[in-house]
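Quick heads-up: structures coming right below.
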Structure 1
Amino acid sequence: MTSDTSAVGRKAAQEQPTISVERDGEIVIIRLNRPDRLNAFTLQMGAEIRAVLDETDADDSVRAVVLTGEGRAFCAGADLEAGGSTFDASSEVAGDEVPPDEGGLLTLRMFASLKPIVAAINGPSAGVGVTMTLPADVRIASEDAKFGFVFAARGLVPEAASSWFLPRLVGLPTALQWTIGAKMVQVDEALERGLVQQVVPKDKVLETAIAVAREMTANSAPVSAALTRQLLWRMAGAPSPLDAHHADSKAIFYRGQSGDVYEGVMSFLEKRPATYPNTVSKDLPDIF
């Protein structure tokens, strides 16, 4: 793995960043990097992650993103250093204005990602530390991971658009049980209910996540991977299969004319590896 040398990386170095960014070949690793605070979430952290996702979407050499934490925890949730007023934003707005939830700004950006995202959950997580992982395509957890849906126990409600994401991952009854009950979910239950897809030893979490990300992208045309991710996520909330049919029809029509499809078919017929000519930055059709 190599350290990040991008504009985001240089800027973050000047501002004492809350994350670090690395490359492992075609995989970008975003690491929450406040281990002394158990990687507690801040507004700066959310902004930095969103900025890196802007870069990964624009960089055709990046095939996937892995999100993990530094130290013994993944993310302890929102930083509560301000005490009881931590979540009171009333002094920052005028009139009846309601500011956007910062966790939601992050998960919506992850939702819109053109590259697959794998969460390598290397330890306990709570609050936004859990909900920020929900738009990931795969979640790999360490054996000591646990997941705190503790909002109601703090007088809050689930945030980061988790009322949309969580039921789609674990089902509505489980989502209700966990969130209304402010439950701390152990890793075995998280695996059983589908919140995580794999549990591995702590020292294997990151390498497993990288391997999963690489397996997801190694044989896929980048534009097709981006479109497939968007189709499945967006159609998860569609009111009818007719919406999916319309989106599928556009995607098939535009992809059918592409150099990628010609190469994909010919490489299959000629029994050789494919070399896809299209790129996400230049050739992604707008099907939505």
Structure 2
Amino acid sequence: MDYSTIRYDVADGIATITLSRPEKMNAFTNRMMAEMIDAFDAIDADDAIRAVIVTGEGRAFCAGADLTPDGGGGPFSSDDPVTDLSVARVRDGGGLLTLRIFQCKKPVIGAINGAAVGIGVTMQLPMDMRLASTSARFGFVFARRGIVPEAASSWFLPRLVGQQQALEWCMTGRVFGADEALAGGLVRSVHSPEELMPAAIALAREIIDNTAPVSVALTRAMLWRIPSAPHPMHAHRVDSRAIYTRSRSGDAAEGISSFLEKRVANYPDRVASDMPEFYPWWDEPGYE
């Protein structure tokens, strides 16, 4: 796919997705949704990519849905109404994107460089870590537009920041700064604008340079999915399978050897080909 609303760059094991409609403050469109999903498909298929950074071009990260006719109108589209709310046309485009990010096998880091409201903030929620510039602003503004939170944020947001904070931000719809985002647990750190990307790259490098890709992919899935299970036995079942299979892998042998020999590990297993047979365990009948 040719990209017109994002830039996609890969260097030194890091894929960088840059939202690139600076003249529109990177407002979200159906085209941007499709391009970002395509980029994440490429990321999961490429074992040379070990981590992902998502950021915005210009002074905004993403100022929300593009409500102009050229942008598709977002949730305010004037398409003919449907009576069957289960049809594909009703599905929220932001949710299609966040579910794809959720399913990614690589760690995803948000480098939030500026304004991030509406889908601009909810698309961040399935990212594993979010770093903010001091100039970043956030807003779950849906109630102030007569709609409701989208992009599966009613699932993601309370898990990240707790129920009370999620309710306050969504029910007031106010726009708030990076310091409040940090205090509320939405972001892990705040940086000057010139230090934001170096900090995000340093975090990605810490993962890339020290960990086994398959272990990171399994860990990402376990920590995102298992907390929603109804009983710790679900965690025990997955943990047991993961420890058993990983401990017999080439990665484990290399991890132990490199530790004893005091050298950098060179893990042999690859995400595209060496995930254990029980993955994805959540597709098993009766798991949920």
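Derivation of every value follows stated rules applied to the coordinates shown; laboratory data play no part. Only a predicted model underlies this, so the values are computations on that prediction, with no experimental measurement involved. Cβ atoms are built from the backbone, for glycine too; each structure is taken alone.
In table form, for the structure just shown:
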item: Structure (1, 2) behind the derived value 3.2 of distance in nm of label points 7 Å out along Cα→Cβ at positions 54 and 142; result: 1
item: Read-out distance in nm of label points 7 Å out along Cα→Cβ at positions 94 and 246, computed value 3.9, structure in 1, 2; result: 1
item: Highest-scoring label, criterion being distance in nm of label points 7 Å out along Cα→Cβ at positions 38 and 190, among 1, 2; result: 2
